[in-house]
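The following blocks contain the structures, represented as structure tokens.
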Structure I
Amino acid sequence: MLPSRLLYLCLLLPLAGCTQLPTEPQQAEDLTLVIAHINDHHSNLAPKQQLSLRLAGQTTEVEVGGFPRVASKLQQLQQRHPELLRLHAGDAITGDLYYSLFQGDADAHFMREVCFDAFTLGNHEFDDGDAHLAHFIQSLHDEQCQTPILSANIRPKVGTPLAPNHDWELFQPFVIQEVAGHQVAIIGLTIAQKTRQSSQPLPTTAFLDELETARDYIEKLQQQGIGKFVLLTHYGYLNDILLAQRLPAVDVIVGGDSHSLLGDFAPIGLTADGDYPTVVTNLDGAPVCIVQGKDYSQVVGELIVHFEGDRVKRCEGRPHLLIGDNFNRDGQPLSDKQRQEVLAFVADSEVLSLVEPDPALQSLLEFYSTRIDELAAQHIAYLPERLCRMDPGEPREESCGTANQSDLHFVVSQAFLQQSRQADIALQNAGGVRTDLPAGPLSIAQVYQLLPFSNTLIHLQMFGHEIKQVLEDAIDYSITPGASTGGYPHGAGIRFDVDLTKPKNQRVSAIEVKREGRWQPLQPETSYLVVTNSFIASGQDGWATFGRVMAADRYQDTYINYAQAFIDFAREQGVLSRPDSSLHSTQGIKLP
């Protein structure tokens, strides 16, 4: 049998260089392939406290997930299925204090301990650029663990951090795993447009079409005698379904990006996005098994695929929502009788798994959490009411108040405006504000969860007509299929109306800015100083006009970390209250 590494190198050579290499046909015996998988853990290494689930007929709070439980569950599945493949479908980093404080080193440490059989790059792996991603990839490997890092449709320029000396230096397009004597190809794919426009890859790093890339590698591998194909994608559940239907030969797609919960979760009060596994047919008319495992170290998927030759005969399996045994109702522990009822319910559940954390990884988590606990203890302000983040047109929860726009986006923008000390206007993308803030004391730890990325405040000198255009850019991007709703604009010191029924570049009207204490119409030829975060200042998330202003050298980096700006603002304010609705940037919105 051709060794996996040699086969991979062969595919990178001109075709003539491979014609003399021998290949052996797949063994005739049928294969049962078992895959355990996670995705989108986003630096959520600790468990989620007190998630409300419907257990034994009543709402019950329980601890869920955490990477020590993920490791423990993977060990259990490995004992049950000795040739188990352990896959991670991307977005390992950014989104929690473990990233804000440790910049991916903690995630890499935990992932080395688990040692996945393959990890595909997600869009958030590029949030801090190619050089930072190169460091993270190198941190995933040690003497004991050499997880293959995959993405077939990302091509960094040789001489840049992800390919310092040659192509495919730090990651590769696919890996061949041998399972019970059968060769199984695992091809990595990363969502292209979203990564290019909503993260921070180098301009020289190319992102190729997902469908064309997958088709190309399947064809090349078929020519080498490979007949079983797993796509490990960070591409989104609905995209995975379309991908499966448009490709020949694909058997399995293990996905990420959309944070989709698959399976029958109705008995515990959760709404799923589809079946586990979701089964469609490929271009050959054969079944394709599609799975995903929600997010945040909460679910480990167990997929069992039965092959008849190189064709899927059927697939089955279950998602495991990982829970602890610390059950509460209305903040009180259960009685012995209630506890036994809940334990019996969990034992019969098709989606719940009662899992003790792996002791070694639990100790590792405690090591990293010590510094986080120190930060969490520092309170910097007080919130008399919950501050909520909202997308336009989203139904408002009762506890969020009566305003129909996002209070929290305004407060964040106001913090940037005040800490700028110079700007007339602050603008902020919707996706840059990551959580709500509950009523009560506000800690530094909560701010780093609210604003988890490595951004600084940027000043942009802009004309009024450019400000209108960047609002139009951002709104158009936020409603473009396949892009990101996180591009929608929010701000402080500016307000406007939006009509999404109108064509591109005609959706924003009645723009006013607040100068000298009063609202004034935005003047097209007047110059304004805008403060924003460094991510969208460079033109990301659809804010293309910002990028052109930076390219014209009409900007200044304040070098103020944006989370630190919010911390300083909160300390100065002491109390963060809901804003008056007249201050919201979107004053009126007409939906399609």
Structure II
Amino acid sequence: MTLNAVDYAIIAAFFAISMLIGVLVSRRAGKSFSEYFLAGGQMSWWTLGLSMVATTFAADTPNLVTDIVRKNGVSGNWVWWAFLLTGLLTVFVYAKLWKRSGVLTDLEFYEIRYSGKSAGFLRGFRAIYLGVVFNCLVMANVILAGIKLGGILLGASPLQVVLCAGTVTVVYTLLGGLRGVILTDCFQFVVAMVGAVWAAVVICNLPEVGGFDSLLANENVSEKLNLLPDFSNVNALVPLLIIPLAVQWWSSWYPGAEPGGGGYVAQRMIGARSERDATTATLLFQIAHYALRPWPWIIVALASLVVFPTLDSIQTAFPAVDPKIVKDDLAYPAMLTFLPNGLLGVVIASLIAAFMSTISTHLNWGASYLAHDFYRRFLNPDASEKQLVSIGRWSTVGLMMIAGFVALTLESAMDGFSIILQIGAGTGLIYILRWFWWRMNAFTEIAGMAVSFAVAMFFRFGYPQLGWAKLESWQELIAGVAITTLAWLLVTVLTPATDTQTLCRFYEKIRPGGSGWNPIRNQLIADGAVLASSDSIVAGLKAMFASTFLVYATLFGTGSFLYSQWLSFALSMGVGVIAVVVLLKTWPELKLDRTNTSENAATKTD
């Protein structure tokens, strides 16, 4: 496979447009911290929504989906499809709370919700723990995918990929800040979707595959098509469907699917013009991420089972690739080598787009933690706006260097996914309840974070040394959730509550609903405070479940259409229509504020 002049022209044009966007907004981006890291809090819902979709359209995601489909079939994707529940809970319950909080980063939340030195410690530690450790692990996974794509499609070495791709991404991220990242994401999302869909169509019609009908009938593929696991096979049903839907979605922290919102999703919500924009943006993200985007990847993954049925067949076809990274996730870039020139340039540009959109978001997000929540909070409280932007830019470079180094030590996309999922096991419920239960304190979060990490490290490195039988990954997840949850509940009960004055200020500002704040609400009323009406949790949950049925109906309906299963298609569309009606009727009950609150966010200081 070789690229011709047309391919190189397409790739060059893509780079030029991406860089141009960064250059055009660079002058505005450098004015202040809020402008550089939050786009001034003035972004519309559709730009934020597309940006979040583009960010999760990572270069490693097609590889991960391919890995899952080849091992566990289409139904294996429930390991991440279940996170839709997490996302929609964020949409209808937490998006407006984040926007209402007025914070500049989600870590600043700790010092408006908790009190004392423990709150400050938690904020500073999480700035390093999430902004550097977790963030670089996520980016390393994306870079690993870039290494595999570059090795297969371009014959580039791992070091060449890290240096070239990393440099380009860092440069335009440094120039444009979050506004540049978001606007570039919108352009890159279009390129990425066009490339993914076009590639799936062409690959299905390869002579080796024989068209879509032949693909579905192939003996290597037919048993992988089901959207749900075999209910008679408990060994498949439990890890692939029951655990993700019953436990994983609310109990585990994962970047982009944080229970209660957080990370770059919170950054986008805070950067929205209003509560309504924050909510609508995250809803657009969930629909596109789960219902529409996976199918082109799934089709290519299924086709790979025809062309490369085993890992040996991939190694034979690409003998120059390091054998240690020849895993099932390598089948996706391997299939792209069959694309004709012209389309090959578009697809490579689309994969570069997926890579750049994810890395740029994580760089900007992680740098915001280091600049605002570590440098300004602990090292230089009087730092000027220009100093903060400068620290953020230097942090961007440092984060890219660390992530590139870590990427050279990983072997498969599933490795990184599993590590992150296990480390976050048991902490998810903390991030859900902290908004709605006054008794939780900073020690709750410190205990959850420490215990979940210790348990994950024990499962990863400790107990195999003891000669114990290896547990399944879902069993490790359940154990991690149980141990971590018990630990932080005990710590919550045994440690002092957050200062009452802090809790009162938080309640008056956020106005959370439910009975979990009754003691604080009663205290405020007794002190003569006039309280605004709180949110309806019931309305938020009703909208969440209606949207869940809508998105899953769209997901199933698309699959049924592709499989020509018309009865299933009709039923899915019927469920989807009912869900839309319920959602539209519930929407006014959410009482979303349309007021542009960006002025307060832009002028806020610690």
Structure III
Amino acid sequence: MTEETAPSGPVGPDKETPEEAAPPREKWANRWEFLFSMAGEIIGLGNVWRFPYLCFKNGGGAFLIPYIIFLIFGGIPVFFLETALGQYTSQGGVTAWRKICPMFEGIGFASQVIVFYLNIYYIIILAWGIFYLINSFKYPLPWTTCENYWNTEFCHGRYGMFANPHLFQEGSNWTFLNNVTSSDYNYNDTAMPMDMMNTSEEEYWQHRVLRMSTDMPLYKVHWDLALCLLLAWVVCYFCIWKGIKSSGKVVYFTASFPYLMLVILFFRGVTLPGASEGLRYYLQPDLRKLVDPRVWVDAGTQVFFSYAVCQGVLTALGSYNKYNNNCYRDCLALCCLNSATSIFAGFTVFSVLGFMAYDLDVPVEEIVASGPGLAFIAYPKALAMLPGSSFWAVLFFVMILLLGLDTQFVCVESMATAITDLFPHRLRRPGAREILVLVIAVICFILGLPFISEGGIVLFQLVDTYGPSGTTLLIIACFETIVVAWVYGVDRFYDNIEDMIGYRPFPVLKYCWLFVTPFICLITLLYNLTNIYSVNVYGYEPGKWGSVFGGVLIVAPLLCIPAFILINLYKDANNMTTPSRDLRQAQPHKPRLKLYKWVVFKAKSPQGHSVEDTNERMMMEEPSKV
């Protein structure tokens, strides 16, 4: 089958300027660049610090049952839909939806708002990682001792615990500290309860890295973290400033090297004493958990988060594929790789946590954490117990940086692609790409500075909770599947896919797009809306302003959908659901949607042209070699 791209022509019913004069779009140099870029995006920090914890929390091996169900009927269908849409239209996250259904162009803008959130706050994790990496070269590791200026009198290190084990038992007497006061902490009781004690790792994270204060101001930015954030943005910029010509080569390293780090840490972890106990806690199935609806919700949200759906990123990466690339095969392989990586990362994490529990003689559940707590408190504490702790710390934080880096720069690439496709005549010119990415980087860097202030962790948790929230992603996923299946026509989309890859995908996908995926998204969404959780950061609750800010974060992307429905209603009410005429339709005579033998929607040619005109134009067209 010859390689083709969509023929030139008007963008869509909005009657924009034709794109004949626009410079041609780039394509991946080979299939491997696409695969590595996709793997780098979907395989990130969530595989290491979120999935293992959810598995442990929600019944161990039993959690795999709802996870696989959501993966098959929710994650894979939406993942493939977005990737195939990008490849078919050769457009980014906004204009791809404009071309197949102008009325729902707002879906693309909604996904870009979420990507904008990610571009601002996700890179903060890289700044923290760089800070830890720099300090990992010190000996002893600075988070292992209590003799530092940031430590309080309530700090206890590992060696202090072993030297005075009687002081760290339940009900221990700490009356010798009752005459100690400080400007930050006042304690006058006759006994020191265990819940007031802090490990050296916790104090390093809270008092040295975050430097939290009682009033949590957002204007007191820490200069050292600001430099780390700047370094992260400089690296990110030079990874993608030349477009896929540069990012397509960088991902060979950034997407593969973390696997080497993960394998090394795995073999080191499973050979440690106590590792088997950690793995038992990780995988031992508890089938009773399956009756808890929260377990199913956790499985669904984990699938949507880890597969980067509803963010426009998959559409952008797929848009650089050649027309006849087998994206169906690629998507199935990537989904299997992503889930396998999540499970494998759990072995790496829990083998080391099991060793730490064995070494401290405490139950595994007392030291298990997720998110930043795992990456910057629990795991550094475990690594500090190993011989050659600095080496293992460097190895771990290099892995964290690379896992986060390719996710970050692919998100920036997605936004740059979407903006470029909106203004191709101006932004596909030589040098325009570099300026666009620089502008995105500078704006996101400035907006990211409050996240590394004294109250930055509260802002981080708010955006992380409400920005790319499960509620927003589920609503967008519902719209995506409904628009493709019921408005554009699922049978027409199947014809498009068959034209690209040479055969029709598994029929189950069709009914997932039509019924199953919207249904499970709706059920999960209703549960989320009836179970709203407030943000609490180390005892600090944002209060009313946090709720208002969180509500704005959720509503902002969703408002794009009805807003652009109204805009297109005003611009061209007659062609709101008519796809662009420059989309290739290999079988325009066939119905757009059939259920068994019943024709739901008949054939409809693009842009109001007759089927005969469309066929004649397609037959006269020569394949493009772009």
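Each value in this text was obtained by applying a stated rule to the coordinates, not by laboratory testing. This is a predicted model, so every value here is computed, not measured. Cβ atoms are built from the backbone, for glycine too; each structure is taken alone.
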State the single structure among I, II, III that was used to calculate relative contact order in percent (Cα under 8 Å, 6 or more apart), giving 31.
III
Can you tell which of I, II, III yields -8500 when helix-only ellipticity at 222 nm (-39500 (n - 2.57) for each DSSP H run of 4 or more, over all residues; to 500) is derived from it?
I
Which entry (I, II, III) yields the derived value 0.98 for Rg/Rh (Cα atoms, Kirkwood Rh)
I
Using distance in nm of label points 7 Å out along Cα→Cβ at positions 130 and 490 as the calculated read-out, with 3.3 as its value, let me know the right label among I, II, III.
I
